[in-house]
Structure I
Amino acid sequence: MSLFKKKFTILVACKANITRSAYLHGYMEHYIREHLPHARRKLRIISAGVQARQGSSASQVVRHVARTHGFSLNNHRSDPFTKKTVKQADVILVMEQWQKEMLIERFPQARDKTFRLMEYLWHGDADEIQDIPDPTGQDTIDYEEFLDAAHAEIDRIFRELGREGII
């Protein structure tokens, strides 16, 4: 048995990795620091985009929204999916059904570990699972729907990961 246990790696993804997944990546790391400091040794958060270009900054609006929630995305740079990122991930969380389909088509090995954010560890009615709204191009105030859904899902997922003994 290895002395060092591999961290559980969550890869959060959206289209370009500059709005939703950039925000969620930063938010999840912030959430862990603030609410689950013991989980820092057990979890690794990474992000990518199914149609991302390498090295783009997070959008200006999402950087502002992150600051208002207590964390910075100034160092965020977008990443496209690669075989390596898919292999590293224990779970891949996408925002929309088309992203899940595209990712699985490009990387069939990701099939059993790719979920829409609301799908992952969901115990409710499958009809309640929805895509996470894309606020790209909207004003800061228009991010409310995205933020409400994203924050609720991250809280739920971390609770479930705790129940499963992952964190």
Structure II
Amino acid sequence: MIPLILEDGAAVARLSPDLIEALTEAATATTFYRDDLSEAEHAANRRVPAMARACYAAAAERHDQGFAAAFVDDRFAGFAISTRHGPGDHELDWLMVHPAFHGRGVAAALTDHAIAWLGAAQPMWLTVLRHNACAIAFYRRFGFEIDPYARTAHVVPHWIMRRPADARR
């Protein structure tokens, strides 16, 4: 199965804020939560779907961001947002895949697309929940490694993972 990847305006034309929020809610429900998180951490995670709803269309219109959506058999399967903050500062900002499409190549297709959009020869980075071992292993397949010295201000502890220039999968 090869997902159809649409970019920017073409992707946004097939989506709605409700679809983005619902997919993000489903994706975070299976990967963001653990029983040992504090109420503040749970509250921070609950804000993520609304954040996705608020930023996806703007990302499609900005020159420094790329938005891509994946569709499988005409069903919305996931999305990625990539950001070029400045020279040498490229981020895989969002990667959300509906759990019904986990393990079916959707995340890999979106990640490949995001890396190409950012410039595969460029160094890049992303943030990932420290407790999400599956996501960490997934990103390692694309050349990202945990930067043990980098810190984030996220309420829920995150790692910054970095991919050096010209990393190979």
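Quick note: the coordinates plus some simple rules give every number you see, no bench work behind them. A quick note: this is a predicted structure, and the numbers were derived from the prediction, not measured. Cβ atoms are built from the backbone, for glycine too; each structure is taken alone.
Have a look at I, II and say which one yields 50, 37, 37 for Cα extents along the principal axes in Å, as calculated. Of the structures listed, the value fits I.
One of I, II was used to compute mean count of other Cβ atoms within 10 Å over residues 6-13, and the result was 20.6. Which label is that? Computed on structure I. A value of 0.85 was derived for FRET efficiency 1/(1 + (r/R0)^6) of positions 38 and 134 (r between Cβ atoms, R0 = 30 Å, to 0.05); which structure in I, II was it taken from? The value was obtained from structure II. Computing distance in nm of label points 7 Å out along Cα→Cβ at positions 46 and 150 across structures I, II gives 3.0 for structure II.
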